[in-house]
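Next up, some structures in structure tokens.
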Structure 1
Amino acid sequence: MARRRLFTDEHWASLLAPPTEEREIVRHCTLSRHDLDLIAVKRSDHSRLGFAVLLCYLRHPGRALEAAEEPPAELLAFVADQLEVDVAAFEKYRGRDQTRREQLADLMARFGYQTFDRAASRLYVAWLIPIAQTIQKPDRLVEMLLEEMRRQRVLLPIPRVLEMLVRQARARAELVSYRALTNGLTKPQLAALGTLLEQKPNAAVSSMAWLLQAPQSPASRNILALIARIKFVRNLGIERDRQRNVPSIAFDRIAAECLRLTSQHVRDLAVPRRHATLVAAAISFETNLTDATLFMFDKLMGSLIRKAERRTADDSLKALRQAQGNLRTLATACRAVIDARNDKADPFSAVDNRVGWDKFVRSVAEAESLAQPETTDNRAKLIEKYGAVRRFAPALLETFEFRGGGAMNGLLRAVTLIRNTYRAGKRASTNETLTRYA
């Protein structure tokens, strides 16, 4: 079965066509003083005009003027105007193919143009390979290839050959990326990669599908589920440094392919491609799951802090209302004492009669309690949520290694202390110890 063409014949014709727009004609077909001197030695108008058009074709689009080919009228008029000859002279030149071939050989020798051959084919495929690792679009690759061949003054081959160069470069670029990702993989590593495509024990999906179905909502159990997936991926034993062996765009493309395909489709890939795809997927899984875990931790802690702030605000409002009631009771009691003193009566009896002694004592006790700072401290409310954090904190600290600059040394030492506390099975750290590490 014939391969599908990269471009239609019409598209190739436009890519290899001489310029027709005024700006492009001026850019590519303006003759220098040296060009005009070289053209002037030709004996006839039609020979000079044909020679000049041949030179313009070699420069852009980078190919020879074909026998009996009719150049665009705009290009022909622009060149004829520079030579001060009649455009109609080109009709006589078109019938002299022998002259065209001789002038073409002369121009190629004078200006260093070369024909496309097998050596050039190998050269340009090798030149395209690193580019094709990062750029996959055929139109962009063809555009860059044509520009490079024009710069190197190599005559453009036919479209079928140009397509072959692009196809070979893309295929070899993929193979280079696959080898860079899989080079040096051991048999245990290859076997571990294969487990990604196998059904996970006690589950109806493959391990790869299980990794893709990571939970999203912030909760303690979901953080533990993400950590379990991270540990699974790390146990595959795939070094993260392998990602540096290929351009980031190529790595992302290979990883995305695995995440897009089903396990069965990945299993059906050719061996080098399958192994490279699984390596990229494993590294990508660890990165994405790490980001998801830390993001979920941030959202969960933010939620706990907001809840603590709301509870503190609610408690503050409740305390304010309670304080207002106590103040009214205490104010009434105080007024009773003042009136009793003025009337030279018993103040205790006055308080008991107007307020009630038990109510007065209770109001004083509540006022003393409300005066404590902990009643409006949101940190106290946050500490009450420690049980939710305790469920995942030991696993989180064991899974990740935290680093930072000099300004973070105190915080990093505190994190290390908490991790060691969990490892030792202690209930909590003393304030004195935390202060010493801060």
Structure 2
Amino acid sequence: MSQKVTKEELLAKAKKPAEDAMKLHAFYRGKMQTVPKCQVRDYNDFAIYYTPGVAEPCRAIKADESKFGELTNRWNTIAVVSDCTRVLGLGDIGPKAGYPVMEGKCLLFKYLGGVDAVPICLNTKDPDEIIQAVKWLQPSFAGINLEDIANPKCFYILDRLRAEAEIPVWHDDQQGTATVMLAGLINALKIVGKKMNEVRVVLMGSGAANVASARLLFASGAKPEATIVVDSKGILHPERNDIAEKKEEYADKWRFCQTTNGEKRTGGLTEALKGADVLISYAKSGPGVITPEQVKVMAKDAICFICANPIPEIWPWEAKEAGARIVGTGRSDFPNQVNNSVGFPAIFRGVLDVGAKTITDEMCIVAARSLAKYAEERGMNEDNIVPTMGETGAFVQEAVDVGMEAQKEGIASVKISREELRSKVESMINSAKATHDALVKAGCIPRAVTD
């Protein structure tokens, strides 16, 4: 921590986004709107874009559904679907209170990835009804981003939809979070000089984020026996009878009890962290959830990803003072934002541009390696291990790599060269940013003022 910045100043900075959010949400009355993408030369054009002319593309699609993507914007439109039962660190706040989050997600999709996204907040908590709702929505969307759905039903919903839906469905709190975590860890390990297959890892929290994180970590070389998972009641181990009694409902937790924690440690987070090289925490909003004393028992050159929102489990400067060498959070106003915002816009950009049928774990790992490589090649350090939202080149590279991987796996409906795909991706992302800038310049979007 810089000697020129006091803890009080850091705390004030951390509170500023929340203060500005109330001002700007009220000022704009939301964050997204619908604007045309076609030119209206005069009012006669409505006879082309609507009746009677529109009947002709309708007939064409009826005769050949492959023309659907050619004649409509459905190919670039996705839905952000949530029942709002686990919104950020706020919990089950309902579909109305959760709407600003889903709308914000759509803004990131558009501005960062050129993807048109629509917030869909469902007034049901029933997993089977959510699955049915998504199936009903399929004709209108080319993909589904599941968001902020409580554990354990989020796993059931995703697994069912990945198997049964005709369009790609992913759960960003699982796959998106894990992808960017892996990108950050790849580079953090390079900086501290440790190897993935040699480090001791502690996962704090056994919800959607860490279940997916564990899956990608193990696929990337981390050892399950050298990994310890901690939930709200302590370390997961084979003698956790509370989990064994509900092992069908909490299948992932029970699997962790059987396959991780080779030393069969028991106790809480402090016992888990003794000698650990890496802490990946997706627990509850802090501060104070993790203490400096707990960080102190970790190994030398420890890596701490403390990613609860809206406030990390421990303030990053406290983790650093306690001995952590590299600290990442989920926030853009702190160094090392290992947050899915640099993952999902580009991943969907690549998916949509090649017409991928699904999003595989292999595609997520490719995306993670792409982000890590971009950061390494442009220069990285302890406070800058992953690309930021301002690095458009990283989004382009990630989207292209994901699209090429989808073609390699044989799940893409469009065959396109890397050069052609890069041109397409750049055009879509740059167009989204240019549209925004043009609307601001024309006064159609008022300029924001917070101070």
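Can you say which of 1, 2 returns 14 when relative contact order in percent (Cα under 8 Å, 6 or more apart) is computed? Source structure: 2.
Can you spot which of 1, 2 the value 0.70 was calculated from, given it is FRET efficiency 1/(1 + (r/R0)^6) of positions 21 and 109 (r between Cβ atoms, R0 = 35 Å, to 0.05)? Comparing all candidates, it corresponds to 1. Each of 1, 2 could give distance in nm of label points 7 Å out along Cα→Cβ at positions 157 and 181, but the derived value 1.9 comes from 2. Out of 1, 2, which one gives 1.3 for distance in nm of label points 7 Å out along Cα→Cβ at positions 37 and 61 as computed from the coordinates? That value comes from structure 2.
When distance in nm of label points 7 Å out along Cα→Cβ at positions 13 and 405 is calculated, the result is 6.2; to which of the structures 1, 2 does this value belong?
1
Have a look at 1, 2 and say which one yields 7.2 for distance in nm of label points 7 Å out along Cα→Cβ at positions 213 and 357, as calculated. So the calculation was done on 1. For the read-out distance in nm of label points 7 Å out along Cα→Cβ at positions 229 and 253, a value of 2.6 was computed from one structure; give its label from 1, 2. Traced to structure 1.
If helix-only ellipticity at 222 nm (-39500 (n - 2.57) for each DSSP H run of 4 or more, over all residues; to 500) is calculated from each of 1, 2, which structure is the one that comes out at -14500? Source structure for this number: 2. When mean count of other Cβ atoms within 10 Å over residues 53-60 is calculated for each of structures 1, 2, structure 1 comes out greatest.
Once Cα Rg over 2.2 N^0.38 Å is evaluated on every structure in 1, 2, the highest one turns out to be 1.
Computed from the coordinates by the stated procedures, all read-outs in this text should not be read as laboratory data. Here the structure is a predicted model, which means the values were calculated and not measured. Cβ atoms are built from the backbone, for glycine too; each structure is taken alone.
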